[in-house]
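No lab work stands behind these numbers, since they all come straight from the coordinates. Computed from a predicted model, the values in this text were never measured in an experiment. Cβ atoms are built from the backbone, for glycine too; each structure is taken alone.
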Structure 1
Amino acid sequence: MTDAPQPTSGSLEARIIRACCVHKTCPLTCKRRKVEDLGQIASFDVREDKPHSFIDRLKEVYREFTGS
């Protein structure tokens, strides 16, 4: 088994690609399909310079929000 570097941060974005209203069997890239962008639905960040606890993260977000 070889050691591989593990990701330290990342995110997951999602889209809903609806069925084509014209074609029965067409690729997902068909221009007639409706696409709904759900945006970012999950993320993680375990870098050393980031707070690790939920409370630390809440404090950081509060300080950014209030500008203090």
Structure 2
Amino acid sequence: MYMEGSTKGLLSLLAAILLVVSVAFWPQTKFVARFLYDLLIMNALDGIHYLVTSLQQYWQLHNPLSH
């Protein structure tokens, strides 16, 4: 049965458990955090490179001063 605020309570309980496990296994937590950060940075750099090249191509095609 649904009770008001039960989702917030469940999420706060899960966050507290995750925090305790993260502190208990601190070296592994640091490794996972660094790994995820590296993945995020690599993907972000690829995305930024794609965005910049797309903007350069668009600017070359639609620049009124270059024609």
For structures 1, 2, calculate distance in nm of label points 7 Å out along Cα→Cβ at positions 37 and 53 and state which one comes out highest. 1
Matching task: -30000 is the computed value of helix-only ellipticity at 222 nm (-39500 (n - 2.57) for each DSSP H run of 4 or more, over all residues; to 500). Pick the structure from 1, 2. 2
Say we calculate Rg/Rh (Cα atoms, Kirkwood Rh) for every structure; which of 1, 2 gives the highest result? 2
